[in-house]
Structure P
Amino acid sequence: MGARSKAPVVEVTTEPVVRHERHGAVSVISIDRPSAMNAVDGRVATGIGVALDEADCDLEVRAIVITGTGDAFCAGADLKALARGESLDARGRPEWGFAGYVRHAVATPTIAAVNGFALGGGTEIVLASDLAVLDPSATLGLPEVRRGLMAAAGGVIRIQRQIPLKRALEMALTGEPVTAQVAVEWGLANRVSAPGAALAEALDLAGRIAENAPLAVRETKAMVHATAHFGSDWDDEPWALNNRAIGRLLRSDDFREGARAFAEKRRPAWTGS
């Protein structure tokens, strides 16, 4: 009889690896594996994906912030989990992509509050977010070519859509990281926060979004993404999409409420309908 193989060593914890909280109209999703630099395994992907679904379906949530705990935002894929043969997909939902996030389309605006180290998959989460606020200590980069791989969780698809091609190729081909300030200058993020304040400043940004008509915000996000890469803004197709979207808004309760509130010099009471 042959020797019995050893059972794989599995990280055992009763603590959640993703935390989901509400701050008024803003949903905050936190990756909570600081001892592993918030690396993504299947549990993290499942937690993020489920939290995204919950937030997007909640009519009272107007913006979603994703962040990390400790000194890292996200160190990318959990290579130890991969070595054990574990799947990094969200349980039962591989179509959501890496971290349950990078191919998980939601109508609610998303903001990455990057509190620190965010290379590889961490940068790909940033690229998949609508907006990003970076701590001064944050670093972004796609080092996969240094490991014989490429940034296949959306990195090589999205980066050249968000920054100039030569900048994108510099990051993707050298694998070298960039600082928070350079990331903002190149257009990878919206702003650098005060030290330790990335989440607070992301919440402030999310709060300003949340003050607006939710249906109008969702239609605006959808239109920007849908028309971002048309060949010309004179083409008929983007204008057809635009006309259908504004038609939906003109028929909405929120549009009527916005007009009344303006006339009556008061804050609007949005319903999202």
Structure Q
Amino acid sequence: MLWADHIHLRCPGNIGLLGCVLQVGFPNTPKTAKYAGNWDPGARQPLSYRIQKWLLSNTRLTKNMQVLVYGDWPNQTKNIKPFFTATYRTIEIESHRTRDYKGLLKFVFVGSLVIGKRPKLAIEIIEQLHKQGRKVALDLYGEGVLRPELEQYLEANNLNALVTLKGNQTKAVLKQAYKDAHFSILPSKSEGWPKAIAEAMFFGAIPIVTKISCLPFMLDGGTRGVLIEPELQEAVDKINQALENAETLKKMSEAALTWSQKYTLDTFEYEIATLLEGE
């Protein structure tokens, strides 16, 4: 830090916490911080996360720093800047392709198979929709410690015809999966900027997500996707309600694509350069 022309922190994390403390001693050095977790002021979080958020937003201690956070939150200090992340280039933008919501509905789950992502809840939602007569299918992309448990659940409940564990796949495979899917489901416990959801929206797959972090912002309160509670029956009821109107789903899909395609890697690089030039 003593020799640096610019200090950049990535938070939250152990090294991020250390950096948050040390940067106070360098008030004249230009600084940025990317807070990659949930910036929601009302979220319940570990003490170390809360300390980092407090230090980063305390302009009496933290000088000459711009803090990049996910979502646009009220009553923030002047150094807190809403930001985003990206996966695809501008040249990868495709026009909206209208899907048929009357036949088989394809769902994708993209994320680690861990408790925090709630993959089992995603499977249970598909199971309930199937029992209610919906034509549905779910592909899960990702690996994790829950895979053996999920495999046992699929076997015990005869769900292998409906649900497939695809494991880790390449960017090209995921890209095609998003294009083919009607919905992307991710009932997480916590997120920063969920790239898997932004990626799905980029190709018109409607997100079905929990009301956490910046997801209500990404979905515009529900006009660009379906916001659910992490309770099985409530989630199924909310999805069924959305499925009743195919025209609304088509508009939702197009709105999701239009919004997400604003956030490309080209735009990301431009915005980063603008931040640095502003020094």
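Since every read-out is calculated from the coordinates, none of them should be taken as a lab result. The structure displayed is predicted, hence computed values, not measured ones. Cβ atoms are built from the backbone, for glycine too; each structure is taken alone.
Name the one structure among P, Q that mean count of other Cβ atoms within 10 Å over residues 232-239 of 10.9 was derived from. The read-out comes from structure P.
Suppose FRET efficiency 1/(1 + (r/R0)^6) of positions 200 and 216 (r between Cβ atoms, R0 = 30 Å, to 0.05) works out to 0.95; of P, Q, which structure was it derived from? Answer for the origin of the read-out: Q. Using the calculated result 24.0 for mean count of other Cβ atoms within 10 Å over residues 40-47, pick out the matching structure from P, Q. This figure was derived from P. Match the computed value 22.8 of mean count of other Cβ atoms within 10 Å over residues 136-143 to one of the structures P, Q, and report its label. Clearly, the read-out refers to P.
To test your reading of the models, identify which of P, Q gives 18 for relative contact order in percent (Cα under 8 Å, 6 or more apart) when calculated. It was calculated from structure Q.
In this comparison of P, Q, the computed figure 12, 43, 36, 8, 0 for P(r) over Cα pairs in 10 Å bins from 0, in percent, for residues 32-175 alone is attributed to P.
Between structures P, Q, the calculation of mean count of other Cβ atoms within 10 Å over residues 88-95 yields its largest number for P.
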